[in-house]
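Just below sit the structures, each encoded as structure tokens.
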Structure P
Amino acid sequence: MPEGRSPILELQGITKSFGGVEALRGVDFALYAGEIHGLVGENGAGKSTLMKIIAGVHPEYSGRFLVDGKETRFRSARDAHAAGIAMVHQELSVAPDLSVAENVFLGNQPTSRLGLVQWRRMAREAGEQLARFGIDVDPMTRLGDLPIGLQQLIEIARVLFSGARIVILDEPTSALSPPEVERLFATLRRLRDEGTGIVFISHFIEDILRVSDTVTVFRNGRKVAETAASATTKGALIEAMIGRGGEALEHSYTDDLMLPRSDGGPVVLKVDQLSLARSLQDVSFEARSGEVLGIYGFMGCGQQELSRILFGKLKPDSGTLVVDGAPKSFASTAAARRAGVALVPESRRAMLFHQEPVYKNISISILDRISAMLLKPAQERDIAKRQVEQLQIRPPVVGLDLGMLSGGNQQKVALAKWLTYPPRLLVLCEPTRGMDVGAKNDVINIVRDLRAKGLAIIVLSTEPETVLSLADRILVLKRGAVVREFKNEPVSKDRLLEAA
């Protein structure tokens with residue numbers, strides 16, 4: 001905390017709830033001009049929620065919000081922008097069908113006195129701004145035609161050069177290469193020296209320590225520590241994030257967990273030197289029958305891209321897939337299904353129909369087996385009833401619309417959809433995210449039962465608890481590369497975070 005200076009932004013006792021669940025509890029936070037303030041914490045710790053309050057995205061909360069010492073309350077992102085606050089969100093908010101220049105000046109295009117957009121001026125000034133950031137690209141290029149990492153850089157550049165005096169960056173380096181990260185850090189330091197206040201949120205603790213002046217740690221919706229970056233270490237921050245003793249999470253896994261001394265059964269999937277643009281770099285591993293392979297990493301580490309390649313949704317730039325000893329190149333998800341691969345993605349909405357009954361969601365993957373021509377609802381219901389009973393889906397009513405079920409039971413339906421097939425390899429992305437403890441335990445038991453029946457299972461998650469509770473073997477994915485394997489040895493949440 002700079003001596004003798006007042007913060008340009010201060011929050012006092014901020015509390016925010018969603019549906020009765022407290023996301024923030026009595027949080028104090030201050031940001032000073034000419035400061036880079038790093039925020040760390042696990043998924044759901046409250047970091048992004050607090051920043052969205054500052055950026056006007058969440059207008060309803062309790063507590064005091066002061067800008068330049070004056071109490072205020074933003075009702076919209078427009079209010080925050082008018083006060084000189086800009087935010088780069090974790091999810092890209094670009095317009096892919098517009099040009100690079102239009103994205104740089106999104107909502108703020110230069111116009112003539114007649115109100116006409118000055119296209120040449122906009123392209124010229126966009127090129128100049130991007131050049132300051134080390135980006136050499138034609139400003140009139142369609143943004144969606146560029147790689148994701150470059151799109152992210154352009155969005156960051158738009159915010160950094162918007163003239164905002166308070167800039168919030170939420171996971172800005174997740175899709176950037178090392179040279180791009182260095183370019184970003186140099187720009188942040190230059191803006192800090194010019195008096196801009198910057199909040200930097202990241203799972204990459206090394207990045208936080210390298211670029212921040214101050215670091216604040218969040219845990220379970222509370223601010224639990226604040227320190228000068230020069231006075232702390234990665235290990236100390238991880239310990240503060242996880243918590244110890246009575247303040248620890250119910251399943252913190254801070255103690256060592258011994259991975260089983262088993263190599264599983266026959267190899268079902270062999271991945272060799274898989275690469276995809278900026279997302280994956282020479283990824284190689286094997287998945288075996290009767291084994292759960294956990295793949296852990298922070299958001300943006302390449303997990304989503306890997307799962308989509310395995311299920312035929314993306315085509316890799318290079319590398320090979322071998323399923324049951326046969327080389328495969330999936331041209332579609334149907335081809336992956338025929339090879340015995342099933343995917344339950346992170347978003348249940350991407351694979352389920354909430355306005356349709358449970359039985360239709362379960363039977364949809366095998367309709368071609370039931371009948372080539374006419375639907376047979378009675379047979380669909382019978383198949384669904386067996387799955388509902390086996391997976392203990394509640395309520396056990398196959399005619400109920402899926403949207404009436406809880407998130408945990410919807411996840412069970414997503415599993416049931418594939419278990420009617422059944423697959424040789426089951427790929428699960430974030431299988432327990434957003435569930436209560438009871439629902440998580442149910443899904444964990446289902447996965448363990450499937451493993452015992454001989455399925456090869458890959459669990460990809462950004463939640464260390466999920467990987468630790470399920471995996472027989474764990475790979476750590478960091479910026480698209482496998483950097484560590486845990487096998488036949490003790491592992492803990494601390495070690496996973498350290499490796500990632």
Structure Q
Amino acid sequence: MSYIPRILLCGELSSFSAAADMAVEVVGKISFTGSPERDENFLFTNPKDLLAFKPKELHIFLNGEEISAEELRKILDGTADYIVFDDKSEFAVRHNDLSSLKIFDRFIPRETLFHQARKNFHSDRNFLILSKIVREKNFERLLDVDGLFRETDFFMLYESFPKVEGVVEEREPILENFYEKIYGSLDECRFRFFDALLLAERTPEEFIDAVLATDGLSENILTFARKNSALEKFLATHKNIFEKISVFSIINGAWYLLEKRAEKNFCVYVVTHKDAKLDALPDGYKIIHAGHAQAKEKFGYLGDDTGDHISQLNLYLNEATAIYWMWKNTSHSIVGLNHYRRFFTETPTENFSVEKILPRAKAEELLRDFDIIVAKNILSRMPMTCLQIILSGGDLEDFVSKIFEKHIARKQPEYLDAFKLTANSYTCFQYEMFITRRKIFDAFCEWLFSFLLDVTEEVFARTNIRQIDNPRKYRTIGIICERLMTVWLRKNRLRIKKLPVMFREGI
């Protein structure tokens with residue numbers, strides 16, 4: 001929304017217009033007569049004296065008619081944003097007069113309007129109230145979606161806020177003192193999660209667009225709406241859109257804290273291809289039988305062969321068939337994958353027990369500070385590709401790896417260097433285990449399956465892999481696929497939490 005300040009002009013409209021390079025709406029002309037008794041140094045005395053100062057014979061005129069201080073306050077509480085002085089001397093003379101009338105942050109020189117209020121209505125007191133809201137709600141990570149602080153001097157008071165990250169196209173070095181992290185565009189922080197988002201004032205249509213554009217970044221939105229604005233009316237009549245709306249009155253409007261209707265639908269799928277022999281699992285965990293479509297034995301578990309699926313490829317793709325099914329057939333807001341023999345745990349342990357599996361509450365807590373949970377990586381004695389050649393007993397892995405490289409170069413060329421680096425690395429995130437938010441999971445799957453099925457089709461066409469009996473060889477595609485999460489994570493700026501893995505022996 002293009003903000004047009006509504007002003008009471010103290011001065012000449014002709015001189016104001018000649019200097020302005022922004023649109024304003026002059027809602028009235030204001031003037032003052034009378035002067036309080038003061039010495040020439042009064043402006044520089046103790047600020048505490050301001051409220052105690054009593055002006056004498058101050059008269060206020062709006063469009064030539066005298067009005068009271070109370071009438072002026074009401075006008076500034078709905079009709080006008082600021083009293084704007086086109087003469088700095090007049091502003092200096094009247095500063096204490098208006099302060100003593102308890103009119104704060106509403107009278108400014110013309111130049112302040114041009115430089116500090118170009119895009120939105122601003123008041124230092126409003127930002128102090130915002131700071132109070134953020135602290136009382138324990139919002140430790142706030143995203144300034146519009147670079148709102150950049151438009152004021154308030155970012156200089158960076159000690160008043162907790163961690164704030166901002167989307168700021170035009171970066172100034174001094175902003176790095178305020179913003180914990182600066183993004184050049186909203187797309188750069190698409191995988192992040194914040195305690196709250198700060199949105200500038202918008203029209204209702206633009207506000208809804210912004211809510212949709214930032215979906216998944218936070219469960220809370222803070223926005224400013226002026227009194228009698230279209231956004232104020234929209235929020236008052238569409239309360240049912242949000243779970244809860246809290247209103248904090250400020251100068252000429254209110255801060256709105258909008259809490260989304262966000263049910264935390266959590267599920268970590270435990271992949272198995274045999275009887276998992278687990279009588280119970282923690283809340284939010286569910287067993288899935290990968291390769292169920294061609295399994296000789298059925299165990300009564302959920303299978304990966306319903307809806308849109310590639311279950312028939314499990315012999316060659318391993319857990320990837322379960323990941324594909326989870327992607328296409330579920331909508332959990334937090335989703336993850338463990339194995340029937342391997343589980344995330346908080347501390348390393350040699351003795352498996354269901355009680356030591358990472359609980360749902362702890363996973364959700366970690367995902368407030370991190371974007372994805374993965375298995376703690378282990379350092380190998382040799383590069384991954386060399387290790388696999390030894391394990392498979394031949395060079396099939398190298399041949400299949402080249403097919404992967406070709407298709408990644410075609411479909412995801414920006415990931416080619418990361419693929420080569422990971423293939424020749426001595427470590428990676430193992431087992432395809434993860435827990436993450438839906439948006440991140442969907443993005444990874446869209447990337448992975450943009451080429452994996454084409455790779456599989458070409459390997460089938462150019463090798464006899466489907467006639468091989470050695471599982472170390474016919475699982476080559478799946479073993480290389482296991483390293484692809486590391487490839488993807490190398491290219492995407494995610495906050496990664498590595499956890500130890502607890503093993504079940506003898507299964």
Structure R
Amino acid sequence: MSPSTSALMIIFIFTFVPLVLAEIARNKSLPTLENFFLQDRQMSLPLVLFTVYATWVSSFAFLGSASSFFYNGPVYLTAFAWNALFGILFMVLGKRIWFYGKRRDYITPTDFFNDIYGSKSLNFLITFIMLFFTIPYLQIQLSGGAYLIEIATGGLIPWKVSGLLFYLIIIIYLWAGGLRAVALADVFYGVLIFISMLTIGFFSIYMAGGTDLVFETILGRGSYHLTLTDAQGQSQILSWLTMFFVIPMGAIMGPQMWVRAYAVGQPSTFRIMPFLLTFAAIMYLGSILSGSAGILLTPDILKAETVIPAMLVKYASGPLAALLFCGVAAASLSTANSQIHAVSAIYTIDVHHRYINPNASEKRLVFIAKWAVLFISAFAFLLLINSPVVIVDTGTIAMSGTAQVIVPVIGAFFWEKSNPKAAIWAIVSGLLVLALLRFGVGLPSSYCGLLSLLVNGSLFFLLSSRMKTNSHSYEKIHLYKRFYKQAMGE
């Protein structure tokens with residue numbers, strides 16, 4: 001069997017396995033919103049772990065991390081810390097989101113805000129943020145995945161064809177089994193991601209001559225590759241800190257993570273997730289090694305995001321390269337499927353049911369949700385062929401946008417004076433500061449994200465403190481805090 005034939009066979013298996021898992025999911029699916037979107041709120045710990053992990057590890061984490069180590073040195077080491085913070089946020093905030101959602105039948109983030117704050121304007125703003133900032137992050141997955149298959153097959157499968165193929169597969173298994181199908185596929189994708197990241201790292205460092213040679217050579221070229229300073233000698237400690245806060249906050253507030261929090265079956269799941277997600281950060285060892293090896297193996301590449309593909313094409317055999325390319329593509333697809341699923345929930349519940357057809361039956365809404373998957377995927381494919389993006393920068397901006405939502409969420413859990421009008425003004429101000437600093441002043445995306453969050457949080461606290469107490473939100477927050485404490489013993 002020729003190398004190209006072997007590569008095609010590996011890619012075929014990679015695309016076929018999720019379809020088999022979709023058939024398993026289809027046999028357990030029911031025409032209800034909770035089944036399609038939340039797996040009847042009965043997701044087990046293994047499925048929760050893999051679907052959260054695979055959704056969390058996107059092209060941003062796979063290709064973006066290696067490119068960051070290649071171009072910026074050790075700044076991306078903050079990923080080890082933000083994995084821990086993400087796990088803690090999933091435990092502290094995710095558990096409360098789960099409890100409130102189970103008690104009040106929430107499906108989308110807007111359901112949460114509508115119930116606690118009772119503001120139509122805030123509902124609209126939250127829905128807008130979830131859609132507007134999820135689409136660019138979805139676009140990263142498209143840019144990260146489709147090109148890889150063209151490279152892996154030596155051009156036999158053009159990137160437009162591979163992109164279309166992947167989205168057809170996502171449509172099929174989402175249509176067949178909803179979240180259950182996504183979670184099962186994420187088990188397959190998650191294992192492949194973890195193994196591939198580490199394998200690429202060890203393989204590339206071996207081809208570069210070993211760790212001693214690589215890091216001695218890098219040190220000889222300039223210490224900024226190994227310290228938190230750039231080529232001009234400027235400190236990058238602030239970049240490390242800002243990314244540590246912004247990325248996990250933005251990720252935990254993404255609509256796909258709300259869906260996963262709602263879907264958890266047992267509260268004990270939340271207690272073990274911080275440990276498991278922190279342990280999973282071992283995968284970034286592969287990024288450190290591959291990004292550093294790339295400085296020696298592919299020093300002349302023009303785009304840092306291509307360091308892994310460039311090394312695999314140059315140094316790996318056809319079948320091995322194809323297998324590892326599938327691992328990179330798995331990081332893209334496992335996030336894309338979750339985002340398409342979550343956006344379809346937002347359209348179905350927050351747009352169609354809330355504004356277009358409030359009297360639609362549940363069976364009809366499930367039908368609408370499936371068609372929403374189709375149209376969202378078609379729109380995503382159009383973005384793929386028309387709008388290339390920069391992985392790390394676009395991902396940070398997208399997460400900085402969704403991170404703005406965390407301020408009124410924390411308020412809803414812990415502070416009775418939290419005010420819906422204050423939330424609106426604070427979020428809008430945070431978004432304006434984000435846009436002004438990034439596109440007007442030109443500050444790095446992570447700086448803009450943290451500064452905009454500080455403005456958002458300060459304004460929310462000041463306005464809520466000075467505004468007349470909102471009776472609706474006060475009663476809801478006070479009541480739910482008491483219910484949560486009684487039920488959870490916290």
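Quick note: the coordinates plus some simple rules give every number you see, no bench work behind them. Everything numeric in this text was worked out from a predicted model, so none of it was measured.
Computing relative contact order in percent (Cα under 8 Å, 6 or more apart) for each of P, Q, R, which one ends up highest? Don't skip to the end; give the middle numbers.
Details: P: 16; Q: 11; R: 30.
Max of relative contact order in percent (Cα under 8 Å, 6 or more apart): R.
When Cα extents along the principal axes in Å is computed for each of P, Q, R, which one produces 101, 44, 39? Don't skip to the answer; put the middle values down first.
Numbers: P: 69, 58, 43; Q: 101, 44, 39; R: 66, 54, 42.
Considering all the candidates, the number was obtained from Q.
Matching task: 1.05 is the computed value of Rg/Rh (Cα atoms, Kirkwood Rh), for residues 223-422 alone. Pick the structure from P, Q, R.
On the way: P: 1.05; Q: 1.11; R: 1.02.
Source structure: P.
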